[in-house]
1. Of structures P, Q, which gives -12500 when helix-only ellipticity at 222 nm (-39500 (n - 2.57) for each DSSP H run of 4 or more, over all residues; to 500) is computed from the coordinates?
2. If you rank structures P, Q by FRET efficiency 1/(1 + (r/R0)^6) of positions 181 and 245 (r between Cβ atoms, R0 = 35 Å, to 0.05), which sits at the top with the largest value?
3. Where does the value 5.4 come from, among P, Q, when distance in nm of label points 7 Å out along Cα→Cβ at positions 53 and 277 is the thing being computed?
4. Given a value of 88, 40, 33 for Cα extents along the principal axes in Å, point me to the structure among P, Q it was derived from.
5. Rank structures P, Q by FRET efficiency 1/(1 + (r/R0)^6) of positions 37 and 221 (r between Cβ atoms, R0 = 30 Å, to 0.05) and report only the one at the top, that is, the highest.
Structure P
Amino acid sequence: MDSQYASNNELKPSDLHGILRYVKSFRGETFIIGIEKSLTNHEHLKNLHREIDVLRSINIKIILFYYHLDKGIFSIQAANSFFENFDHLEEFHVFDLHTESENDLTKIITEIKTISEHTNLCLLNRPSDSSVLSSADVFKFLFESIEAQKLIFLVDKACPILDGEPLTNISALELNSTLSSNKSSEFPEWFKHHSKIAIQAIDSKIERVHLLNGNRHNALLNELFDKVGIGTMIHSNKYETIREATISDVQALYHLTQNSVKRETLLKRSIEDIQSNIAHYLVYEIDGSIVACTCIDFFESEESVEIGSVFVQPYYNGRGIGSKLVQKACEKSQLNGFKYAFIITSSAKSYFINKCGFFESKLEELPIQRKIKFENNKRDSSILKKIF
């Protein structure tokens, strides 16, 4: 994932509008950030600290800790690296976790909540392993007691692949189900252990958990200020959704498809055409923004549909969005009693065959109306078919 999508994931000046929107929603919130101990000797560590400083500068409150994962057990570590690399930061408070009982931990959490009103960086430090309470207990108290918007783990590994695609985001419910299924074998062990902590955090009302490769330059900022990010986000709310388009989406759909129209990979559709057929469109939303669409044309007498205008913003290519849209269109068509789906494409034949399960078809198999239109257009296109 890292090498393949690196060029797509660097923040650009054109992203400023989205960045400012996130700044507004993040300001005043609390983020809990854990840095894997193996990253403390990495060349990017100082940069990670500077990224945290950027978050502080927009009034995000940070609770920071270093940790180590060994045989499935998390342990909060001594924060020596913090003092070596954070010398450019000011006004942070250190909490030593000398916890002998739950009462001790409750006092520390209460103190964190009080002091965080006056400083936006708190450091959890565990100078020894003499504490009776485990790090798992600390996490539990922390997640339940601190009203945090995000839990972020910076790990020393690339994020996983699921079904051949980078796992950019997944709901806690779906993740929990996947961990209990045969698909769990696709996940590396470190991810499974972090996932359990993530699910626990979301059960404790933390909205989103991010797992990031801390070896990536500017990993933290690229993850937080982009709708897709560069790591894996585990979420509780409807972050990513496919829905039927509404009349209020017409303008967005028109602008979304213009680049492909110019490259002649989509047929040109006017605003009026989109508006009159809006009920046939499906849109793919990420964090409230439409990033992809498709249009379904129904041929009832032949019990078939055409799935057309499949478009994904180039920035989001390679993340399985197009195939999910096509799958949803097929499911919707099948539920409405249709038996076949056609796709006519001039440039993405292999994609629809390999990723969406279509196969090559012939002109004679098209619905009569679509066959006439195809012959009149004189386009050098492939005809693909799928049987439900």
Structure Q
Amino acid sequence: MDKESHYALVSQQLEKFTTKLQRQLLEYSNSYRTIFERPAGDYPEQLWPLIENLQDQYQQQGWRDRIDSIEQRIEKADASIIPITSTDYPPLLKQIVGAPALLYVRGNRENLHLPQIAVVGSRRMTRGGETNAFEWSKFLAAGGFVITSGLAQGVDGVAHAGALAAMGKTIGVMGTGIDTIYPREHRRLAENIIDQGGTLISEFDPGTPPLPTHFPSRNRIISGLSLGVLVVEAAPRSGSLITARLALEQNREVFAIPGSIHNPQSRGCHQIIKQGAHLVERAEDIIHELQGALAGLAVLPEQSMPLAPSPLPPTEEKNLLADELKLLSVLGFEPVNMDSLAIDGLFSTAELSRLLVSLELKGLIENNSGFYQRLS
């Protein structure tokens, strides 16, 4: 570990040396190393007591056991440190209020300097939300964007997977220590991200467990790294809306995919659209909106995403019974319940129930709490 990283790491363990105070002091010193190696007399007189106190704490080495433990965990996780004073620190993140003093990193550091789009959304996504998260992330990753998300269940995990499917790059921002994958079922996903040239980052010391207060804090990093934030699906009270609000405060673009007024997981998107987020119907809308900021860094793929779902392939139509095709033609992309479908009198309740189950098993419709809608 180089000296600058060492001093930055020690600084996080010193009494009353808050992140805010570190930022203020770094305006004078430009590095952690000079804080501890230059004499107090080189600083303005009002800072002498602080510098002397910090240097005294360093010499007493009360931090030694804690630092030794962290360094062992970093080595075991094959991770590294990027202090805010390093040229490796992400420039967009450095601009935000409350930027982390240091980042723990696994994987490819270069991704932190590439154009990123954050893709966030509900942990309890619908089938349509899952499809959008995967396909839009895949498309954007193929276009040269790094997909940044929170490694959580639901939309986050699917967004990472979509980027990987395009053989693109993705960054997972963790609410735990860099050596603690949460949720546990995403350990394979995390390793796939690293293996495919992606990146995992955290502001928390190695070994830090998944505490509830850490995830809202983590969200400011997701938005701070990115040119814009795409909200795929979100309930009105959602961590994704926290990320969107933080993005607006950080002067980032916010995008939201609209959905049915009957879908609870779309109401958060509608809420932020009312508050000024860009309503997007195609992934190209995001790229066009960000063209000024990109300055040619990302390129549109030759293959555009369709605006609406494609019709069923002929081979798939042949596999459907006549009654299934008839019901599918009645069903739209707005969720409806069985009672509404039964009003038409095309099928008895028993027939309707059987046909809906059959279409759902074939992956052509979705049942979301008793409301049915077409997926293709």
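Each reported figure results from applying straightforward, stated rules to the coordinates on display, with no laboratory input. This is a predicted model, so every value here is computed, not measured. Cβ atoms are built from the backbone, for glycine too; each structure is taken alone.
1. Here the read-out was taken from Q.
2. Structure Q comes out on top.
3. So the calculation was done on P.
4. Q
5. Across P, Q, FRET efficiency 1/(1 + (r/R0)^6) of positions 37 and 221 (r between Cβ atoms, R0 = 30 Å, to 0.05) peaks for P.
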